[in-house]
Structure 1
Amino acid sequence: MADRKMITDPQRLKALAHPIRWKLLDALSIAETATATQCAAAIGESVASCSYHLNMLAKYGFVEQAEGGQGREKPWRLAERERSYDHEGLDEEGVLAAEAATDAFLEHEFDRVRTYLRGHGRESEEWRRAFSLMGMHAHLTPDEAIGLQAEVQSLFDRYRDRSDNPALRPSGSRPVRFLLTNFVIPDTPETP
C-alpha cells in the first residue's frame, strides 16, 4: 500500500463523502465502462442522480469519459482503480473530510453486505460455501499488524490482474468482495 498515491486534498476527499459515489465507483470497477443510464440500472438510482454524481467524481479526477457515446449516453470509466487516504499529515479540514469519506465508504460497504445476506439463501450451494463473515482478534505489536496486512495484500494481489483483464478471468468466476479491516480495540484492560 505504500506505493499508492495518497489523497490529501480535502476537496477530493469530500467528493468521496457520499455513498452513491462509492456505488458508482464499484459499478465502474466491475463494468469497466458504463453510461449514467447503465449505472442507474446497476445501482438502483435515477439517471439524473447518477449523471450528477459521475460529473462530481469526474471533477475531482476519480472517473473520466470513455470512448464513444454522446450526451447522457456517454460512457464513463475509472480514472484510477485504487484510492488511498489517511488522516496523517492532514489539517483539520482534511481530517474531517477523510472522516466523512470513511463514513460514506463504510455505509456503502455494510449496505452491500446486508444486501448480499438478504439473498444469500438463493445462491447456489457452491457460492454459499464461498461466503464468510468473521471477526477475530489477536494480540499483536504494530510491526506484526503491519506485516499481517502485507501478507493478506500479497495473497489478494495474486488475483488483481483479473480486474484489469477480463480474458484472465476463469469460467464461472464472479466478482467477490473482500472487506478487511484491522484496528486496535480501544481501552481494553490487560488480561492475565
Structure 2
Amino acid sequence: MPRAHLSTASVVADAAALADSDGLAAVTISAVARRLGVKPASLYEHVAGLAPLLDGVQILALDEVGERTGAAVAGRSGRDALRGLADAHRDYANTRPGAWAALQRPASSAVAGSPEAARVAGLLLAVVRGFRVPDDDLVHAARLVGATINGFLTLTRAEAFAHRPDSEDASWAAAVDALDRALDSWPERSAP
C-alpha cells in the first residue's frame, strides 16, 4: 500500500528539486528515496523506474515552462512575444537548472505526446505565426527559434562564454534581435 505522504506528483517534484540542487545525473531511485525518507521499493508504487521518473521530471518542466511562457507572451505579438518567450525559457533555465536539464533528454513517446509538450510547442508556433513566415515554413522557423534559445542556454550552463569579458546579457539581447530580424525577413515561398 502506498505511503500516505507519497504520490507520483510528490515523487516527481522531489526528483526535480534534487536535479536542481545536485544535477540531473544525481537523480536515481535510491537518491530520491533517501530524500523522501523511504526505501527505494516504496517509490515503485508511484513510478515504474528511473526512465518514467525522468519522464515525469521532463513533463513537470514542460508544464512550468508552458506556464511561464504563456504568461510572458499573453497579449503580445512579434518582437515582444519573441522576447517574452526567450526570456521565459532563460529565466526557467536559471531558476530550475536541473528541471531545465531534463528538457534536454530525448523525449519518450509519453513526453512527446503529453499535453504539456503540446502547449509549449503551440506557444512557440503561435509566436512564430506573429511574423510573416509562410505556413509551410512554420516548423522550420520554430526549430530555428528553439535551437537558438536552447543552444545559447546550453552553452551558458556549460560556462562556454565564461572566458570572455563581454556581457552575456548583451549577447542574449543580440541573439533575440537576430531571431527577430530572421523571422521578420523570412522569404516568401515561390509558387511552383
If helix-only ellipticity at 222 nm (-39500 (n - 2.57) for each DSSP H run of 4 or more, over all residues; to 500) is calculated for 1, 2, the one returning -21500 is structure 2
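One of 1, 2 was used to compute semi-axes √(5λ) of the Cα gyration tensor in Å, and the answer was 35, 20, 13. Which one was it?
Here the read-out was taken from 2.
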Work out Cα Rg over 2.2 N^0.38 Å, for residues 96-167 alone for each of structures 1, 2, then name the structure with the largest result.
1
Where does the value 2.3 come from, among 1, 2, when mean projected area of the Cα convex hull in nm², for residues 8-47 alone is the thing being computed?
2
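The numbers here are math on the coordinates, done by the rules we state, and not lab data. Since we're looking at a predicted model, the values are computed, not measured.
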